[in-house]
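A short reminder: the numbers here are calculations on the coordinates, not readings from a lab. As the structure is a computational prediction, the values presented were derived from the model and not from experiment. Cβ atoms are built from the backbone, for glycine too; each structure is taken alone.
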Structure P
Amino acid sequence: MKKIACITGTSGQDGSYLADLLLNKNYVVVAADRRSARSDNWRHKYLNIEKKLIYENFDLTDQGSIDRLIKNYKFDEFYNLAAQSFVGSSFNTPISTSEINGMGVLRILESIRLNSPKTKFYQASTSEMFGKTSNSYQNEQTIFYPRSPYAVAKTFGHYIGQNYRDSFGLFISNGILFNHESPLRGEEFVTRKITIGMSEIFYNKKRFLELGNLDAKRDWGYAKDYVEAMWKMLQQKKSDDFVVSTGQSHSVSDFINQCCKLLGIQIKWKGKGINRVGINLKTNRVIIKVNPNLYRPAEVDYLRGSSKKAKSKLKWKVKTNFKQLVKIMLDADLDRVKKSY
């Protein structure tokens with residue numbers, strides 16, 4: 001008998017890579033998304049999995065749609081990746097973000113408890129929950145200090161998962177994933193902004209790129225590696241929480257520098273903070289500017305994770321380093337930009 005898995009948010013980066021992974025492991029995969037999210041399944045087409053999935057309408061704010069789905073399938077595994085996932089937008093839409101990222105988790109767990117208690121559940125937690133931290137690295141014991149409505153709602157989802165695990169004996173694992181990127185990342189995220197923008201500058205389709213906090217440091221990994229950790233969490237005998245990260249931290253300007261190196265652009269930085277600019281030494285033109293409007297109301301300056309527990313218990317490891325990740329993303333966007341003109 002094939003295992004049946006549900007993935008919410010299947011149209012997104014992580015959902016698409018996870019669906020591809022599970023299909024290759026001979027799962028039946030139900031793709032649960034809002035109908036509007038499926039209007040352009042470009043990621044599924046990119047991975048050639050569009051015709052291999054079972055699509056079901058699903059809404060994290062609608063208990064009826066959640067109950068119907070879980071009653072109908074009695075899933076072996078349920079991966080909740082659906083979310084309002086852009087941190088910056090959560091400051092403008094805090095109520096809907098909380099409904100989806102926080103209460104949405106509770107609605108699923110309550111339905112599983114009542115309708116399919118043997119279903120193994122994965123919750124996509126986030127390193128943003130650590131927020132304003134003074135630790136040199138963050139692990140499963142690090143105290144949360146969320147700095148955005150997105151992170152606050154995700155923290156609720158994380159804790160309610162722990163509560164249902166302890167209270168009702170359900171199999172619930174929270175994956176505290178640090179930033180993970182790929183050519184399937186949304187264009188609103190800073191890494192894709194950079195790889196698209198630098199590709200357009202390289203092909204003389206754009207003069208300069210505007211970004212927010214260039215000094216913010218993140219632990220960036222490859223999404224395709226990280227979805228394997230999600231799957232491994234639900235293959236354990238006992239559910240638990242795991243940090244998934246590379247253990248290395250790089251700034252936004254580091255990401256730009258690596259792109260420039262790959263493109264053969266010599267970049268020189270001048271100024272500090274909002275006055276900082278990146279100059280192409282060959283043309284003496286400013287190619288990177290800071291736009292203060294792109295700063296968050298409450299910044300998270302530094303994140304770096306420790307995945308010792310995941311490496312030990314899950315036998316998970318980082319396969320793609322920072323330089324390889326940047327090259328994968330830049331190559332994909334260079335190709336896209338070249339074909340679009």
Structure Q
Amino acid sequence: MSLIRRSVEALKGYTPGEQPIDPAIVKLNTNENPYAPSPKVAEALRGITLSGLSRYPDPMCVALRKRLAELHGCSLEQVFVGNGSDEVLALCTRAFVENDGTIGFFNPSYSLYNVLAEIRDVGQHAVSLNDDFSWPIDAAVVELTDDPGCSLFFFTNPNAPTGRLCPREDVRRFCAGFGGVVVVDEAYVDFSSEDCASLALELDNVLVARTFSKSYSLAGLRLGYAIGAPALIEALYKIKDSYNVDGIAQVLGLAAVTDQGWMKDNAARVVATRERLCAALEHLGFRVCPSQANFLWVEPPAMEAKEMFDALRAHRILVRYFPGERTGRFLRITVGTDDHIDRLLSVVNTLCSGV
């Protein structure tokens with residue numbers, strides 16, 4: 001008899017983006033923010049003492065939750081804080097899905113979703129996006145109605161890896177038509193023109209998940225949160241680890257979220273570079289999916305995506321390539337600093353000229 005659960009033995013696991021050690025490599029593969037966090041984070045870090053680390057952190061993250069509740073105009077009972085938004089997603093699969101149930105998501109989307117379903121050893125219902133990577137909202141609701149076991153749906157908006165933004169009213173229509181819990185995963189929302197936070201405060205079956213990894217430049221901290229109906233938030237708190245968010249993360253997260261001006265300026269800087277990169281790649285003949293995230297989803301001209309991925313790597317530039325029928329013709333390029341983008345464009349121009 002195997003010592004490992006059969007479903008775990010068969011599990012492939014999530015494949016994270018490469019994290020190179022060499023600082024000379026241009027890293028445009030994991031959607032991190034290229035700029036440092038708010039100076040208030042550095043100030044808060046300096047205030048952390050060694051003696052404070054001998055105590056357990058606040059298990060309910062009250063100070064941070066209060067600030068997030070103020071930010072979103074909701075009550076403390078409507079905010080959950082987790083060890084990255086990935087923990088929020090994982091807890092949702094445990095709180096809202098029966099052992100014989102199903103987890104739904106669009107395809108293509110965040111590749112962790114199907115892994116979370118496999119970890120839970122439950123069914124998966126992937127709803128295909130349209131050919132242009134837009135959302136078949138009404139058809140999706142009809143399709144999911146025929147799957148009564150699907151009690152949780154992950155709706156990434158803006159989507160990953162495409163970067164497209166689904167209009168709020170279309171998301172609302174989907175949430176109203178779906179019978180289970182909808183988690184609107186807004187990891188990239190601060191780079192977009194609108195959000196769906198209001199839906200989480202209006203509809204009893206909606207959670208909005210956010211992360212500090214992108215617009216707050218705190219990917220190394222592992223901090224995320226969700227807002228929604230008190231009953232859904234209470235369910236997450238029932239099953240979380242005792243002290244799921246460490247004390248340092250709580251202090252630095254509070255400092256970061258307090259400095260909204262810095263975060264918005266940071267996001268605007270990334271958006272400006274994104275638009276410049278989009279225009280330059282379109283000029284070179286790339287097909288560029290409309291993005292409201294901190295990355296672009298692009299199809300190279302006259303060269304296979306995998307070939308360009310390898311060529312860029314040879315020039316010490318990392319982007320992301322996802323093999324597959326829907327994704328294999330595209331590359332995902334994180335928006336880096338202007339210097340990084342200049343270097344990328346110089347190499348890409350040479351590669352395209354040589355085809």
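Out of P, Q, which structure matches 17 when relative contact order in percent (Cα under 8 Å, 6 or more apart) is calculated? The value was obtained from structure P. Could you tell me which structure in P, Q was used to calculate distance in nm of label points 7 Å out along Cα→Cβ at positions 142 and 230 as 2.1? Answer by label: P. Set P, Q, criterion mean count of other Cβ atoms within 10 Å over residues 14-21: the highest-scoring structure is P. Matching task: 130 is the computed value of volume of the Cα convex hull per residue in Å³. Pick the structure from P, Q. This value belongs to structure P. Ranked by FRET efficiency 1/(1 + (r/R0)^6) of positions 22 and 214 (r between Cβ atoms, R0 = 25 Å, to 0.05), structures P, Q are led by Q, which has the greatest value.
If you line up P, Q by mean count of other Cβ atoms within 10 Å over residues 54-61, the top spot, with the largest value, goes to P.
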